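These are the structures, in structure tokens.
Each value in this text was obtained by applying a stated rule to the coordinates, not by laboratory testing. Treat the numbers as computed from the prediction; the structure is a model and nothing was measured. Cβ atoms are built from the backbone, for glycine too; each structure is taken alone.
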Structure P
């Protein structure tokens with residue numbers, strides 16, 4: 001009976017937490033799309049999430065493209081298909097690695113900061129003060145961060161794709177001797193709009209997941225054991241881990257639908 005009780009209690013707690021997260025996300029979207037729009041705050045968050053993540057995105061993309069170019073060359077060489085290196089690199093980055101790695105990098109750099117910022121506002125009672133003054137924390141704190149993520153992450157993904165393909169070109173053409181025309185030609189004939197569209201849709205969904213989970217964990221940082229700094233650190237760690245795991249899980253389901 002103890003086992004049955006434990007399973008039932010765990011299941012009910014999980015469903016309740018899932019419902020709480022869904023209500024949080026829908027409420028954030030409601031306040032974000034309701035005038036007056038806080039465009040300056042959204043632009044500020046786009047700068048924080050997007051522009052300040054640009055260096056790590058470019059660095060990650062360049063080395064990812066170079067590794068793909070090198071590994072792809074030695075794999076395709078076994079079949080005498082070195083000319084298809086451009087298609088292999090472009091499709092791998094545009095459909096899969098670009099959206100996933102961009103989302104993971106943004107989660108580690110910006111998502112953790114979002115959770116920590118909102119968590120500190122919670123434990124210092126700034127969010128409670130806003131409620132007291134009849135100002136919605138969802139509209140003034142959470143919604144701009146989610147809307148900015150939906151704009152910034154797809155743009156970062158596009159930059160990742162371009163830099164990654166160029167990195168593969170540098171290694172494949174200038175280091176390994178693949179024809180530049182064959183590299184770009186195979187890429188042009190193999191990459192279709194469906195591939196680009198798939199990557200864009202993935203990046204948007206990953207941005208929603210990342211911002212949703214990180215903002216939620218920070219917003220309820222005071223519910224963790226050990227209020228104060230310990231609660232914020234727990235919320236931040238949980239936000240990054242849950243966001244990363246959910247991005248990888250969601251990637252599988254989106255790929256199975258769009259492939």
Structure Q
């Protein structure tokens with residue numbers, strides 16, 4: 001197996017080409033020799049895509065899906081490809097974030113030095129639409145046991161900031177395509193159920209972009225509220241969480257039904 005990381009970067013027509021260009025550059029500037037950047041185009045993207053992506057080769061590969069099928073399918077397609085190429089370490093990246101220097105090296109070193117760990121995340125700092133830091137840093141629990149306790153209330157990892165070991169997918173399986181949203185939460189649940197070991201670095205290695213659409217489409221609506229409550233019910237029952245976890249689940253579902261400006265306000269205090 002190859003022990004340099006492969007980075008999966010999904011992109012679709014709704015992504016902003018300016019953000020995508022920044023995301024690309026932030027990965028390419030630290031991609032090690034022997035590593036891979038796999039760009040997965042989730043359906044037709046637009047002429048800007050071909051103008052921005054580097055030519056395949058020299059550690060870059062492009063996969064194109066004929067139709068837009070959602071993040072879970074795009075990620076599964078990417079994971080299957082890099083596993084087939086023999087990569088042991090698989091990093092996530094979103095098309096509107098920026099990877100900070102040292103992330104790939106630090107996470108890969110952690111997995112080499114901790115052979116029982118199946119996934120490692122890191123801390124993130126939020127940036128606004130203009131790419132300026134908001135000053136808000138979010139850190140996640142460092143140990144597996146702390147991650148399990150933390151999952152009663154919130155996700156124990158920042159999804160676009162994780163690096164998987166290939167063992168994760170043999171234990172927990174792939175992303176569930178039926179989840180157009182919350183696919184990461186559902187995957188963490190199966191990871192805990194099937195014995196995956198979690199960890200987080202406390203260093204800040206990702207700039208997470210907070211855009212207006214985050215509060216409108218990604219975090220709100222009846223469909224999200226229903227799916228979130230059902231998923232949190234599965235998690236609470238499956239992992240044996242107590243009444244406090246059910247109270248939080250109801251609160252999270254109610255938050256999804258609030259107007260975007262109220263969700264934004266609540267997010268500042270609760271994240």
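When distance in nm of label points 7 Å out along Cα→Cβ at positions 199 and 247 is computed across structures P, Q, the figure 1.6 traces back to P. Given a value of 0.95 for FRET efficiency 1/(1 + (r/R0)^6) of positions 79 and 239 (r between Cβ atoms, R0 = 41 Å, to 0.05), point me to the structure among P, Q it was derived from. Among P, Q, the structure yielding 0.95 for FRET efficiency 1/(1 + (r/R0)^6) of positions 79 and 239 (r between Cβ atoms, R0 = 41 Å, to 0.05) is Q. When distance in nm of label points 7 Å out along Cα→Cβ at positions 63 and 183 is calculated for each of P, Q, the greatest value falls to P.
For mean projected area of the Cα convex hull in nm², the highest value in the series P, Q is held by structure P. When helix-only ellipticity at 222 nm (-39500 (n - 2.57) for each DSSP H run of 4 or more, over all residues; to 500) is computed for each of P, Q, which one produces -12500? Derived from the structure labelled Q. 23.4 is what came out when mean count of other Cβ atoms within 10 Å over residues 151-158 was calculated for one structure; which of P, Q is it? Value 23.4 for mean count of other Cβ atoms within 10 Å over residues 151-158 corresponds to P out of P, Q. One of P, Q was used to compute FRET efficiency 1/(1 + (r/R0)^6) of positions 127 and 167 (r between Cβ atoms, R0 = 35 Å, to 0.05), and the result was 0.60. Which label is that? Computed on structure Q. When distance in nm of label points 7 Å out along Cα→Cβ at positions 47 and 71 is calculated for each of the structures P, Q, which structure yields the highest value? That would be structure P. Which structure, out of P, Q, was mean count of other Cβ atoms within 10 Å over residues 103-110 derived from, given a value of 22.8? The correct label is P.
For which of P, Q does relative contact order in percent (Cα under 8 Å, 6 or more apart), calculated from the coordinates, equal 19? Attributed to the structure labelled Q. For which of P, Q does FRET efficiency 1/(1 + (r/R0)^6) of positions 111 and 191 (r between Cβ atoms, R0 = 30 Å, to 0.05), calculated from the coordinates, equal 0.55? Going through each structure in turn, the value belongs to P. Once mean count of other Cβ atoms within 10 Å over residues 7-14 is evaluated on every structure in P, Q, the highest one turns out to be Q.
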